[in-house]
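There are structures below to look over.
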Structure P
Amino acid sequence: MTAFSLEPAQLAWCAELRALAAERLHPLADKGEPGHVNRTLVAELGSLGLLGRLFTSGALDLCLMRESLAYACTEAETALALQGLGAHPVHAYGTEAQRAHWLPRVTAGTAIAAFALSEPGAGSDAAALELRAEADVSRAGRSSDTSQGGRFADTPSLTVAPDGPARWRLTGEKCWISNAPEADFYTVFARTTPDAGARGVTAFLVPADRPGLTGRGLDMLSPHPIGALDFDAVPVTAGDVLGEVDRGFRVAMGTLNLFRPSVGAFAVGMAQAALDATLAHTAGRDAFGGKLRDLQAVSHQVAEMALRTEAARLMVHAAASAYDADAPDVPRRSAMAKLLATETAQYVVDTAVQLHGARALQRGHLLEHLYREVRAPRIYEGASEVQRGIIAKELYARQEAR
């Protein structure tokens, strides 16, 4: 299969997902409380088998899921994506014990995951993280912690060398974390080696009930919770490490390289929904003695919306296919896909609002909803400016290697 066409079975699956989103997921989304995790919706995603596919499907299938769900129910799409983003590091880099403990719950929709990377002074610059993981040398050699009345007794742990640190204390803050402070566990990135840049960051799996971990919600333009986390000497053990000590940046970038194209797919789904709404509106709206679509200025804008949406979709599919093929240029393709698709969706939704007029600004209108939803993807998981930096860096590296 090429990146430029989908098989009939894939197209049929996308249609099925759109129907499920409209008929079963959207009603549950409407009952959710804005700014809070909709656990009923997440559980339904689990019962439909969609959360399980996060860990068994390739990048292209992930993109197809996210685009299809976004078309009919952005809340369901976001709930699915956040489960994947928060739990993928456990799936890809966790120990057997970590995976056995958490992934079945994520798959069932009974445990909420979160990806805790951003900080007040280190949003897009992930190498500038300041959350400290300080080794507690007094605990060296211990592979588990049974303090706090056995609080960690059921937490997976590793056996470590007697002279190695078995425990750290996390101190600092995370900010703008989706699903915080309501998640059940967090993939947390902390600095284990000072002044080492990206080379001194370690990924930890931190259950939400660890002592010293508190959170607060932030009042954001978002239907799902976004919050800040405060770490006051939060204990973590060697059994909480995801991947290797001081190699957490690889965990972060590996996760983002997978999910960035699918952020683009989310954006494409919103763009397509806005485009279809605009086609219906301009074909039926009477204006100036004819239909709105009869005005060349309008029809040309609609054509431009369709052109950009399809171009973004093809780039998303190409990036996802490159990831599935383990191609060497995945970072560049992923950055291009996220950049083009999110900027395109912003343009398409904005143009759709303009062509609909005041009705599109009425609370509850599809485009009013999409207009609020479409802005954030240009910032999270690497802002558009960061994506341009990645693209340029990869291009110059390839030029110098010739």
Structure Q
Amino acid sequence: MPAFALEPEQTAWCARLRTLAAQRLRPLADKGEPGRVNRPLVAELGRLGLISRLFDSGALALCLMRESLAYACTEAETALALQGLGAHPVHAHGTPAQRERWLPRVADGTAIAAFALSEPGAGSDAAALALRADGEQAEDAQGAGTQPDAALGGGPVAEADGPRRWRLTGEKCWISNAPEADFYTVFARTIPGAGARGVTAFLVPADRPGLTGTALEMLSPHPLGTLGLDAVPVTADDVLGETDRGFRVAMGTLNLFRPSVGAFAVGMAQAALDATLDHTRRRDAFGGKLMDLQTVAHQVAEMALRTDAARLMVYAAATAYDAAAPDVPRRAAMAKLLATETAQYVVDTAVQLHGARALRRGHLLEHLYREVRAPRIYEGASEVQRGIIAKELYATHAASLTPREAP
């Protein structure tokens, strides 16, 4: 591990995490069914206290966890990250009742969380959400505002300005942990045609009537699926944050997790680099070792250079988040962009230097080659990150101009 901003205790903790991942988590991951939630693995993450650290620590600690776990067990890293992604809106914006019901179970690994933002027509363009939240006013009779709603567990529905209950209708897709999660953070449109405005975040338990899902088979065998919502009932008690301001909930969550996606990528890149160092040092070729060939040595040097550069940017973005710096969106986008693109390069180069053996099913690099592709797409594709970076740069530049310089 490099020494950037890391205390000896942090470096030692990362080493312990890599050991735990190899010895206790890797065997459970190997027993899992591809494309399904591995509940024993999630439960072990809970027993080790790693899930609770998602909520007790800052962004840098999250990045260190994801990088360290990814180095030895990408499945464990992904399971941890998905718990955090799905439950962070509850931790950051939930009511006391929501937090009390769900966060202890998420932390101990007995409840699976999911973040349901993407839709068939709104992937990278999250502001284009179409899933509807159709408001319903309570009937004006005999204090209708306190009538129980059996579909929601019999609790009272109070009247206020605007709807106090809704029906969610539409489809979500590319949702990690769907359709097996125990609850979903669902983002729905409460004001039609309002773009980023008019979106509300709802906490939707998986047993709500009208909620269905289907698993998807992907290149990398993560649990991923679609959700169908057919007039799924929710009330004001299910809202996360403020009504019509759910886009802030989504972006706040992504600003935290985007640098840590970069950390996941850095962990994979480091694993590929270390495997390449070992292989080229041992492999006989052209009367010597593979590492003696200048072209190979230069490729390995480039892999190391890019990996360390990506790591530094990830740590810098996480540190900025923990310090509540104003440029977090730009730094988070830069970290995710550089690290995921770097990991793709490093893993691909490692495969090339290993030759055909790296393509054999079960080889570490065959596994990493399938794992490394998706992070360049999810939580905002690389092209989206470039757009965020440019937007933030121009906004900062405009704000720095004097009145005479401004157009």
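Just so it is clear, none of the values below were taken in a lab; they were calculated from the coordinates. These numbers come from a predicted model, not from an experiment. Cβ atoms are built from the backbone, for glycine too; each structure is taken alone.
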For mean projected area of the Cα convex hull in nm², which of P, Q scores largest? Q
Output the label of whichever structure in P, Q has the greatest value of distance in nm of label points 7 Å out along Cα→Cβ at positions 119 and 247. P
Distance in nm of label points 7 Å out along Cα→Cβ at positions 31 and 231 from the coordinates reads 3.7; which among P, Q: P
The value 0.55 for FRET efficiency 1/(1 + (r/R0)^6) of positions 55 and 199 (r between Cβ atoms, R0 = 25 Å, to 0.05) was derived from one model only; which of P, Q is it? Q
